[in-house]
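Asks: Dropping the structures in below, format is structure tokens.
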Structure P
Amino acid sequence: MIKAMNISYEIGDKLYLNITNKCPCNCTFCIRHNGDGAYGSDPLWLEHQPTAEEVIDNIKKRDLDSYKEIIFCGYGEPTCELEILKETAKYIKSVTKTPVRLNTNGLSDLINKRETPAEFKGLVDIISISLNASDAKAYDEVTRPSFKGVNCFEEMLSFAKRVKEFVPEVMLTVVDIIGEEEIKKSQAVADSVGIHLRVREYVD
């Protein structure tokens, strides 16, 4: 396993922030199974868990105004380091108007052992939550969460519904490899909670 400190990386006109490698899930389609980077980036395995100061020092070298979006998304679940995420987002908001997006599995409450939706208010403009499947059984099979005895599917949907009150734009996502029938069912789930569904292309 190659390890470095690629805390931020560019894809097109967007800047991605790789603030942790921790994740409570082991999704069957996770890009971590395919290599060390994402979409041609340098390796994203971190040599150590960066502090908020290290993350902020890293992005100070970037022209934040030049990006279409700044996205918390790397080789881990960003809410595993929620305080670092919040401190970094607060800094970003103080220096640029570029929108901030969080890509998450929606299990922040379980990870942090408290209700967290309100903590994103004023710090994140868009939250993209991995729906992954249309019911709890399929979700567990695809996502393989480490939380035992918990309905992670319902926890994720509950987070999505509550965070809508604090973040301007919230979406649920699925990967196109789950098939048309499952996508239709996922659309129905998204409709039931009044949240837009985005179908992501799986990149091998």
Structure Q
Amino acid sequence: MAERADAARNRRAILRAAEELLEAHGFEHVSLDKVAAAAGVGKGTVFRRFGSRTGLLTALLEERAARIADGIEGAAAPLGAAAPPGERLTAFLAALADLAAHNVALLAAHERACAEDKHADPTYRRWHEHVTRLLTEARPGLDADFTAHTLLGMFDAELVRHVVADGGAARLGASVRSVAEAVLNGEAATPEPGSPPD
């Protein structure tokens, strides 16, 4: 069902207000009350739409990552199905590096909101499943599940903040690409879960 025009307008206003509060004042100042006031809507509107601060931050991150999601679901290279898995993986991680470098405050807030179990967060799970699938195709025999968690660990907000502060988005992107290529070109396969050591 298509979103009503007023609902879509409220959604945009709420997400914009949340982002502005986050950038100006930090995670502690992003409450449903403050977001509602800044967006010019009732708190109930925010609650019904997003449920909680965690839901609100998740929606904001998903909006920022929408272009990446569209690329994954399409066919066009380098993100889409037409490209080889290794190329898709490198392109995906590069896109995440760009997203992370320009949205550090959002990443940090999202991590805090999901601190109890970030691996269960819907956005993280989608990213992990995608990376795991590509690694399985590109590097048979690798522990793709563990390696996917390891690669996504490069986007820890404090690590991103540190790297970007000392080299900018270009350094983060180049470093992420270097690690991805090392994983894809590695000769030794990581044992699959449950495999006995050699």
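Asks: Assign the value 0.70, calculated as FRET efficiency 1/(1 + (r/R0)^6) of positions 26 and 130 (r between Cβ atoms, R0 = 35 Å, to 0.05), to the correct structure from P, Q.
Replies: It was calculated from structure Q.
Asks: With percent of Cα pairs over 16 Å apart, for residues 50-113 alone as the yardstick, tell me which of P, Q scores highest.
Replies: Q
Asks: Name the one structure among P, Q that helix-only ellipticity at 222 nm (-39500 (n - 2.57) for each DSSP H run of 4 or more, over all residues; to 500) of -21500 was derived from.
Replies: Matching structure: Q.
Asks: Using mean count of other Cβ atoms within 10 Å over residues 58-65, single out the structure from P, Q with the greatest value.
Replies: Comparing P, Q by mean count of other Cβ atoms within 10 Å over residues 58-65, the maximum is at Q.
Asks: Using mean count of other Cβ atoms within 10 Å over residues 74-81 for the comparison, can you identify which of P, Q gives the largest number?
Replies: Structure P gives the largest value of mean count of other Cβ atoms within 10 Å over residues 74-81 among P, Q.
Asks: For structures P, Q, calculate mean count of other Cβ atoms within 10 Å over residues 18-25 and state which one comes out highest.
Replies: That would be structure P.
Asks: Starting from the value 34: which structure in P, Q was percent of Cα pairs over 28 Å apart calculated from?
Replies: Checking each candidate, the match is Q.
Every number here is computed from the coordinates shown, using simple stated rules; none is lab data. Remember, predicted model here, so these are calculated numbers, not experimental data. Cβ atoms are built from the backbone, for glycine too; each structure is taken alone.
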